[in-house]
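Alright, structures below, take your time with them.
Read-outs: derived from the displayed coordinates by stated rules, not from any lab. Computed from a predicted model, the values in this text were never measured in an experiment. Cβ atoms are built from the backbone, for glycine too; each structure is taken alone.
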Structure I
Amino acid sequence: MSETEPLILRRWSSRIRTEDSEAYVSYIRSTGVEDYLGTPGNLGCEMLLRDCGDGSTEVSTLSWWQSMESIRAFAGDDVERARYYPEDDRFLLEKPDHVEHHHIVVEALGLRRELEQS
């Protein structure tokens, strides 16, 4: 990977019922997280929760990728479309159609160093 080729952050957000937080995190560990980490070109992922104070919790997933091609291997040809799993309807209060992709221009997490060492 060249120094000038930016890494890509894929971001998805939705909301769940706060009471479902523990079950949803467990569900995502065995679906989305395993799929992220099992896709060549994925550099890692995080799942974030934020209590909205109204009985709902915002959930966001962030994943780091070497290229749009590696994202395509995870998401399919329409990389802008959100990818959902069979039980998502049980948990999600909303299902956004799209995700965001961002080029990482400043990175201090060590992702590029790890990639260059492998």
Structure II
Amino acid sequence: MITFWHNPRCAKSRAALKLLEEHGAEVTVRRYLDDPPTAEELHHLLRMLGTGAKDLMRRKERTFAEAGLSETDPEDRLIAAMAAHPILIERPVAMRGDRAVIGRPPERVLDLL
């Protein structure tokens, strides 16, 4: 089972979900803008990705600047910002077991099959 954090308004997110479905993957979709992840979930995701918070953030998003954020902010501040403003989370994200990928390009989600 693949858990897929999805924003249906995002073309990359729609494309990645379509790829998974075309390959017969069982997918649980989470509309993370409507059901934001907690800071604890984001910490866990970052461990699965093996990356830092800034790599999961949409740093060009207007909310990033409006929140007074910087790429050099401490991890906990960036994670708290993503939990409070899920629009800052890069999309899509797919998870299976103890592995996760950011679906950019969308074909990266196929690594979980």
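For the reader, a short list of remarks on this structure follows.
- At a computed 0.60 (FRET efficiency 1/(1 + (r/R0)^6) of positions 40 and 72 (r between Cβ atoms, R0 = 25 Å, to 0.05)), which of I, II: II
- With helix-only ellipticity at 222 nm (-39500 (n - 2.57) for each DSSP H run of 4 or more, over all residues; to 500) derived as -9500, matching label from I, II: II
- With percent of Cα pairs over 21 Å apart derived as 31, matching label from I, II: II
- Answer label among I, II for the case where mean count of other Cβ atoms within 10 Å over residues 16-23, calculated from the coordinates, equals 16.8: II
- Given 63 for volume of the Cα convex hull per residue in Å³, for residues 8-47 alone, calculated: source structure among I, II: I
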